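Heads up, there are several structures right after this.
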Structure I
Amino acid sequence: MNIKSNIKANKKLDLIRIKIIKLIKENINKITEKDVSDFIALEMEKEGMDLDNIDPIHFVVINKNTDDSHWDKKTWKPEVIKNDSLIMIDYWAKIKGPNNIFADITWMFYTGNNIPKEIENIFNKVIESRNIALTFIKDHLKNKKIPKAREVDKAVREYFAKYGLEKYFTHKTGHSLGLSSCHGNKFFISKNSNKFITPNTPFTIEPGLYFSKKFGIRSEINCYIDENYKLVITSSVQDKIIKI
């Protein structure tokens, strides 16, 4: 697989994220979630990227809309982005070419300086769970062992369980990245998977917590295991909510 294409795609997503922040900052109270989603798609085309044929509409949601980890675009009623809004943006694309791999990443933003403590606390726990998943993988690799996908997922769930939060983690810990869609067909990092993580195959780590009718938080990065048993992160890594 052309891993360099995933790295290149992630760099382009970084550039687009800078433009997203500027767009929102200059248009508070004037643009909707869908306006931002459409803007992302246009910027991807300008950058020479291909959208996902299966799921081309990008995930841009605010406040209570972030509580649904599997956002239903069929019933989407886009809301206006206002001051003091929590924003989740999950976006994905690839460099044009049949052998190039998708990049898929999620970032959290807040339109204001005073992020509610509850949101910050949950964000920090999601970040810690992501780091636990990475450490779990690295510890196996030190002994030249490839972990099973479900073992990584279990480490994340056990961390959330310590705080009584496991029931709010409602999806998989990650997935392989594909050539025609952001969701690849190599493996899922889930509690029911019997597969090992495939070396030299980019994948996501994306834990999240979702509180019904309140808010949700997710952190998503891209990485892969190389031939030297090293975990290589191919995307930018978020450690703080971005204030807009």
Structure II
Amino acid sequence: MKPDVRILRDHRAVSEVAAEFVAGTAIAAVAARDRCALALSGGTTPRETYELLAQRYAHKVPWSLLHIFWGDERCVLPGDPESNYHMAAEALISRVPIPLHNVHRIQGERPAAVAAWAYEDALKGFFGQRARYPVFDLVLLGAGADGHTASLFPDSEALHEVARWVIPVPSPRHTSPPWRVSLTLPVINSARRVLFLLTGKEKGGVARDILRRPGARAETPAGLVRPAGELLIFLDQAAAGALAAA
């Protein structure tokens, strides 16, 4: 299936369209399956999307039937500013009427290997022990300038994992904290929808890799994302301009 690429004016416009898309996906999933499983991204790019979800859709999304998960987490306390959970809690979760038992965070305060197994067990409890992989209704992703997505980094052995749903991942050298926990590629690629939010000219090369011609070899982890369902990429003009120039 050809990716759905949308080029918006700037970061604000990307966030507005993304918030509307997430809300619409949640409403449609609940109508079709009586629940929605959403995996959030961390980083700075999606924060405004989460804030707009809370501001504009607090009374439109069926929050009692929406379940929030994460694509990855840093191994820090849940109140740490570097925690992906903490960012989402501030921007979205604390501002909408979602039941706390619908929030399935990665326990980053635990050792990475322990947190990974615990999160995988939680996913199997939700999606079913016999499932080959979980099927999220929507996985939100960002990407670093190096093309990493979730906590799947270039040249990492984690990119070849096919048995596990969740794995501990060492952070790149000279970055903190030293460990992270991430969904694996097969899990991400089993989603009904995957949405990349890419803003800034440094993301043009990443977008080019995701949109490479059929049969071409991926150069980045983001380029390995090929979901069974829909792949969507929302870009601002800066990223799109760099994509065109690449």
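Rule-based calculations on the coordinates, nothing more; no lab input. No experiment lies behind these values; they were computed from the predicted model shown. Cβ atoms are built from the backbone, for glycine too; each structure is taken alone.
Work out which structure the value 2.9 belongs to, where distance in nm of label points 7 Å out along Cα→Cβ at positions 167 and 207 was derived from one of I, II.
II
Follow-up. Cα Rg over 2.2 N^0.38 Å, for residues 7-142 alone computed as 1.14: which structure among I, II?
I
So if we calculate mean count of other Cβ atoms within 10 Å over residues 23-30 for every structure here (I, II), which label has the highest result?
Result for mean count of other Cβ atoms within 10 Å over residues 23-30 over I, II: largest is II.
Taking Kirkwood radius over Cα pairs in Å, for residues 55-110 alone as the quantity of interest, name the structure among I, II where it is greatest.
Sorting by Kirkwood radius over Cα pairs in Å, for residues 55-110 alone in descending order puts I first.
Of the structures labelled I, II, one was used to calculate Cα extents along the principal axes in Å, giving 52, 45, 30. Name it.
Attributed to the structure labelled I.
Follow-up question, since we're still on this one. Taking distance in nm of label points 7 Å out along Cα→Cβ at positions 63 and 223 as the quantity of interest, name the structure among I, II where it is greatest.
Details: I: 3.5; II: 4.1.
Once distance in nm of label points 7 Å out along Cα→Cβ at positions 63 and 223 is tallied for I, II, the winner is II.
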